[in-house]
Every structure is written in C-alpha cells, then in structure tokens.
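Before anything else, here is the set of structures, which you'll find just below.
Readers should treat all values here as calculations from the given coordinates under stated rules, not as data from a laboratory. Note that the structure is predicted; figures quoted are calculated from it, not measured. Cβ atoms are built from the backbone, for glycine too; each structure is taken alone.
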Structure I
Amino acid sequence: MEPSLSIRQIIKREGNLVPYDRDRISTAIFRALASGERGDRALAESLGRDVESALVKNYGANATPSVEEIQDIVEQTLMEKGQAQTARAYIIYRSQRAQSRAARAYAFEVTDNIPYKKIYEVLCWNIDHACHSIEDLNAIMAQGRFARLVQECDRRYEEEISHCAAQILERVGDVRLVIVAGPSSSGKTTTTIKLSECLARAGLQFQALAMDNYFFDLERHPKDEFGDYDYEAPASLDLDLINEHLVRLLAGETIKTPHYDFKTGKRTLNVHAMHLEKNHLLLLDSLHGLYDGMTRRIGTSQKFKVYVETLGQLHSENGPFMRWADNRLMRRMIRDSWHRNSQPETTLTHWHYVRRSELQNIIPFIKAADFMVNSALPFEIPILKHLVFRYFPEALNRYRDDPSRQDAYIRAKRVYDFLLPLTAMADDSCVPADSLLREFIGGSRYTY
C-alpha cells in the first residue's frame, strides 16, 4: 500500500494511537462488496481512496481521526458514490463487530469492572420501567405517566449516588481526595454536589475544588484543525498549579484558587481562598479527573475515583440505540448557549474534538475508577428534543455540501433521524429543582 501523504495516525477505541493504514479501509469495503457477491478488489481500493480524500477534506491534512469518525465517513462515502447496497452491508458488518467487542468485554467485566455489566443492568432497568424505546416514551407521554417516569429516573440516580457514598465511607481514614470524572456533559458537577450531600448526612465534612477555574487564558489553549480553541484537552488546564494546590490543601495549607471567566476567556489568579481541615474530604469535579497528570502528586491510597457517563439504553423504532455521546451533545448544546457564550451550532461543529479528547484522555482511564454512575435519564430525551431539535434541520442544510464539516453533518443527521418520531415535551415543570437534568436546562436549586 502506498503511504498516505497526510493522515499518519488514528485513534483506536481504547485511546491508543496507531499508524494509519488505508488498506484496512479498503479491506472492510471489499468484505462489504463480497457480501453482496461483488468481490471487486479494484473497486474497493478506489472507494478506499475516496474515503481517504473525504477524511482529509473533513479533518485537515494533519488530523488524527478516530476509528468512529473514519467509519462514519466510510458509510457517508459509500452512499455518495451510489453504493447503497454496499453501505448497508458495511453498516451490518460494523454492527456485528461492535456486538462481538461488547460480548468479549462483558466476559472481562466479571473480574475487572469495566462498563458492560453496568450497561446490561441499565437496559434491564429501562425494560422493567417500560422506557427503553422511542415507542415506549411516546406511550408514557400520551398516557399522562411522564411525571412518574421523572420520579423513577431521579430516584434510580439518587440511589446510585448513595451506594457510591457508602463505599467512600468504608475507606474513611485513608481517602482524602474524591475525584468525580467523566466525559463532557455527563453530569459530573451535579453528581459531585449530591455526593457531597450524602457524605454530609453521614457527618463527613467536605469541600469542592472547581477545576474550571484552572483553565489557562483562552489564547493559550491548543487549537483543532479548524483553528478553534480546544477546551477538552488536558493541556488547556494548568496541571502544575492544580497539583501544587492539591498537595498544599491536603497538607493543611490555605491556598487561593484562580477564577476563570468563560465569556471573556480570561483567568485571574489568587482569587478564592480555600483551606482543608485534616478531617475534611476534598472533592474534585473534572473532565480529566482520571487522567494521570491531573493528580500525579497525590498517592493512590488517598484517592477514590468516580466515573460518570450517560450509559443510556434507548433505541429507536427501527432498532439502533442512541449513542451516549449524542445524548451528551444535546445537553451541551443547551448548556454552552446559556453559560459559555456559544451557539448550539458551534457546539455541534466542535464536537469532533470533544470525542477525540475523550478517546485519548478519558476512556483509557476508566478501569482506574472505583465506582461508576449512570447519569442517563430516559425522560430527558423528549425535553432535550423540544430545546434543540430545531437546530438539526438547519445544520443538515448548512453542512450537507461542505466537505470540511461532514462530521457535523453526519452527527446532525443521526440525531435528527433518531429524534424525528419522538414526541417533544415542552413542559418540564415536573422535573424537580434538584434533578440532574436541571444542570443543563436551567432552573436548578444548585449553583453551577
């Protein structure tokens, strides 16, 4: 295979960087062609080159796309080249591979506590509460049972927080730092607050250290291939100052944390005084809390790590399940427009580097977590549809023919198709002020 003159590496699902190999794309297409009795290697290689060209146009000459992004582009390219039958075969092949990976990982879960057993438990809960499909949710709303679903979902989430607090209490004396980590818009902040409330009811004193205040000034953030500032990379945070402050706090010293203003993109040093008593716990809410560099100067025995993710198991009328990242994308589109001076369309177009950072800097560290919290709330999807659905048709029209924004187009099309048959819920009055969803739609009794 001739070497690529642009894409050199890709990001695998577990976060590892590996050399880019166009032949792997061509071979996957060849298998899809062969499934339809059209085993044409020359055509497969030609389509592989088309996919590579689309990758370069979409992500830039020096980009490092993820496996997920590459597969999305393969499907899109096959459709554009009139290979609808091959595209269907490729989608089936991709789904079968995903199921095979899940089956292998589930067996591994029994001893090593990775997410797949949790996913199965979530699916069982959704089935038991008749909210595991679009059809189910529509029926719940039509029958006036939506408020009850809200109560049941919030109760399940609160119970998980209580179980997590109980495990922390078992390690009182050794643990000084509780880390709540997870990908963007998974609900880390609310989880941190509620965990703090549980620990307080048990008589444990605590303080929370706000990681958002440790962002560098915006001009110091790394940029993506479009020249947009990247809030998602660990390099956007002052890791040295974070570690210095953690060490000093656990040693009983008083520090002054910075303050970061998202609307101006500026940080002010030495603003908020903070002191941690010997019998207090320090709570850290951070996107990259499991990232090694975040707490490298704190001993392992002193840390309890919580991982939060929207492990939703909601499927559409024709079968596909909503991607966890798409659930979080909708949450963030709302939150960014209210709190970060960013338009929902901007969040959609920037989501590709959110996902890449998750694959490189979050997903590889999941196994280090001591406890996992599912923050997906089935009732939230109809509410989120009411708030963000109108942006997706606009995105489809705007980005359909823009080669540099095909990632945004593919995501918008996927979310649009999933939400289309779902009834939107405009009335969110039955959602309590302390519900996790209020972190994103507003009206919370908590201060974020």
Structure II
Amino acid sequence: MWNKIIRISSDPSIRSLVFLLAAVMFIFALKRLSSPRTARLGNLLGAAGMLLAVLITLASSQIVTYTWIIVSLIIGSIIGVSLALAVKMTAMPQMVGLLNGFGGLASALVAIWEFWRQPLGRADHAPAALAAIASLIGWVTFTGSIVAFAKLQDLITSRPIQFRLQKPANVLAIVLAVAMVVLLGLAPQNQWILILLIILAGWLGVSLVIPIGGADMPVVISLLNSYSGLAAASAGFLLGNAGLIIAGALVGASGIILTRLMCKAMNRSLLNVLFGGLGAHVAAGESQARTVRRYTIEDAMMAMQDAQEVVVVPGYGLAAAQAQYAVREMADHLEAKGVKVRYAIHPVAGRMPGHMNVLMAEADVPYDHLLDFEEGSREIEHADVVLIVGANDVVNPAAITDPQSPLYGMPVFDVRRAQTVIISKRSLAPGFAGIDNPLFYDDKTMMIFGDAKETFTSLVSALKGE
C-alpha cells in the first residue's frame, strides 16, 4: 500500500496539487485563528495541513529507510505532548518562544547540511546564498528566542540589558552578516564563511534581544515567530520544496502583520521597541512618598453589588495566580443579581499576543463578553466599577498625562472614567515595564492586596453570604 502511495506521489503534478491543498488549509487556518470562537478549528486545520505536507514530502522523496525518521517522530511527539500537558498557561509565552527558536534552528540545520553535503568547490552560487540566508535567520531566531525564554522565565533580568556602543555594534554585525551572505554566494567553495556567519548570527540574536525590556516581549515573540517562518521559506527555496516555501511565507507574513498590530497597540514603532530599551531607567522610591488606600473584600463586594455594570481588566497577574476560574465564578454571581459584567482585553496584556483571550476562554467566559480595546474603552466610560486583576502598564494613566513617562502615547484603558476602580494586586511593585503606576494612589481607587485567586475565592464566598 505504501509503495503504491509512493509511486503516485512521485508524480510532480500530484505533489504540487497536495501542496496546494495544504496551502489552502493553512490560509483557512489563519483566518479561523483570528477569532477566539473559531480558533480551535483553525488550529486543527493548520495541523492537518502540515501533516499532509509532511506525508507527501516523505512519500515523494527517495528515502532508503524510514527507521530514523520514525524514531525521531516518536521522540518529538512524546516531548511535544509532555510539554503541552505539563506547561501551565502562565508559561505559554516561554513555550511559544522556545518553539519559535527550535523552528529557526531546524531550518538552519537543514540549510547547513544541504550546503555541506555538496562536493567541495562544486556548490552553486544561488544554493550557497540561500543556505547562508536560512542559516543567518535561523540562528538569529534560535539564540534570540533562548534569550526571550530566559527573560520570561526570570532566568535573567527582564529589564533591558544595555552596554556602551551596543547599537553601533549591532548595526555593524548586521552589515557583516549581509556581507558574508553575499561572499558565500559569490564564492561557495569558501565554506569557512558559513562557519563565521553561524557564530556571528548566534551572537547577533542574543545582542538584539537583551536590550528589549520585558514589557515588549509580546512584540518580540511575534517578531521571532516571523523570523522562524522566513528561515523556513529560505530553506524551502534551497530544497525546492513548495510546501515549505508556502508554510514559511505564511508564518513570516502573519508574524510581521501581528508585530505591526502590536506596535500600533502601543503607539510605538518597531525600531523603538527593538532599540528603545523601555524600562531601562526607572525612578525608584517614587511610590513610597504617596498614600495608598487599602480596602477589604467586603468593601469590594458592596461596591460591585451596588453597580449596574462591572468591567474586568485582566493582566498577567491573573494568569500567574490562576484566578480566571474564581473571577468567572464571581461574574456569574454578579450577573445572577442583575449586574452586567464584561472583560476589556488590551492587545498587549500578558506576555504574548492573545494571552488574556486564551486565559478567559479557558475559564469558559462567553466570547461575546470579551471586548477588544475600542469596545472596552467605550464600555469603561459608563461603567460603575472597573475591576483590575493583575494588570498594570495597560491601565497606567501616565501614558495619557505624563509626557516624561516612557509609556506616554501608548493607548491604555483610561479607567479613571469609571465611578470606582478596584485593583487586585499582590503589592505595589511596578508592572513588567518597571514603571510606577499613579493609579494606585488615586482617590477613587480601592486597593485590595493579596493573591488574586485567594482574593476572588473569598469574594465569591462573600457574595454567597457564606
């Protein structure tokens, strides 16, 4: 049976048709992924399309033995399933970062092997240049993703790491890398150029990501995802594999589009995100000079019970405390009492694109209760209570009122328009950007300190009258 499939798939027209079908599935998958309501179907479509592309590639290739391929598939599947089951939602950005890195590394290794297996001095110019491009992008993606993972995992500081002449050094490294790609294309027999390029690309990935602060990690994750797609597309051109070219191009293009949208959501250019060093210089001790009003669970319960509408603004702190289920239960009790509850989701809340949407969907919050930035801003204007759970930078009024703030100009939820603001937070520690939030000291703000899960579990008990 398999031999018959191999004979059929050897026909170039059949192979092209299957790759076209896989490409259509990828495109529909991306379309479905644009909405939480259809994201699950989109994920399945994308996975099915990739499986189809892999199978036709294996069947149409002149493979002597499938032993090591099957062994690798089994090992990779075990690792993948184990990670998917073990990794918590709070660690999902780190996992996505690692997957981006491994995708770039895979493309780079394929390109290096394809170049190196050519007889010395007989490599063609175009394939050598393509191998160099795939290696450059792949290694930058891999090492950059490892640094992003380390920042998100708190293995290294999330603050920007900057040193003297860093920007000129990065520009020089990029120029040298491009020059090496050109040189290898012109003189493919000089294989040592590829070795130097790999070393330079590895250092460049680290050097480009370490000066980026933790608050900008969602943009970095999205950009590295785009890089991994571009590396795959380059490897696809090198191998002459249409499926790999299409998949890589789609990932690269969608990653760039998402990166642009994320930058727009912060009202900053990509260059400012990459080289601005947001959070590198933050004034210390400012929060100690002002007064914070602490409130109890009972105070918050009374404020929300008397409200007609409550808008919840979730942030990474909610994810870290795994409080989404308790918040959802609280909302159910409020709605049973006639209170309207909605969730305002900022595009860069959390540590990766769509982090809060996934988190609230995990708690079975109705999709039509999740509001984007524009809808959430309108709802907040006439809300009686805005409940902020673990969010910080996306509600910082300094982005609106303080021209000296690094956040100034970033679109944030102006929660001061609501009648009452309740903030659930562990402490007065600044957000991921490392910038103090004057909202903590506002007269209409009710600060409730403690673990968010414990806070809302107690709040649910209070609403039940227990």
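At-a-glance table
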item	result
Answer label among I, II for the case where helix-only ellipticity at 222 nm (-39500 (n - 2.57) for each DSSP H run of 4 or more, over all residues; to 500), calculated from the coordinates, equals -16000	I
Structure (I, II) behind the derived value 1.06 of Rg/Rh (Cα atoms, Kirkwood Rh), for residues 21-252 alone	I
At a computed 15.9 (mean count of other Cβ atoms within 10 Å over residues 173-180), which of I, II	II
With distance in nm of label points 7 Å out along Cα→Cβ at positions 125 and 437 derived as 5.8, matching label from I, II	II
Mean count of other Cβ atoms within 10 Å over residues 69-76 - structure with the largest value, from I, II	I
Winner on Cα Rg over 2.2 N^0.38 Å, for residues 133-244 alone once structures I, II are ranked, highest first	I
Comparison of I, II - label where distance in nm of label points 7 Å out along Cα→Cβ at positions 29 and 429 is highest	I
For relative contact order in percent (Cα under 8 Å, 6 or more apart) computed as 14, the structure of I, II it came from	II
Which of I, II leads on percent of Cα pairs over 30 Å apart, largest value	II
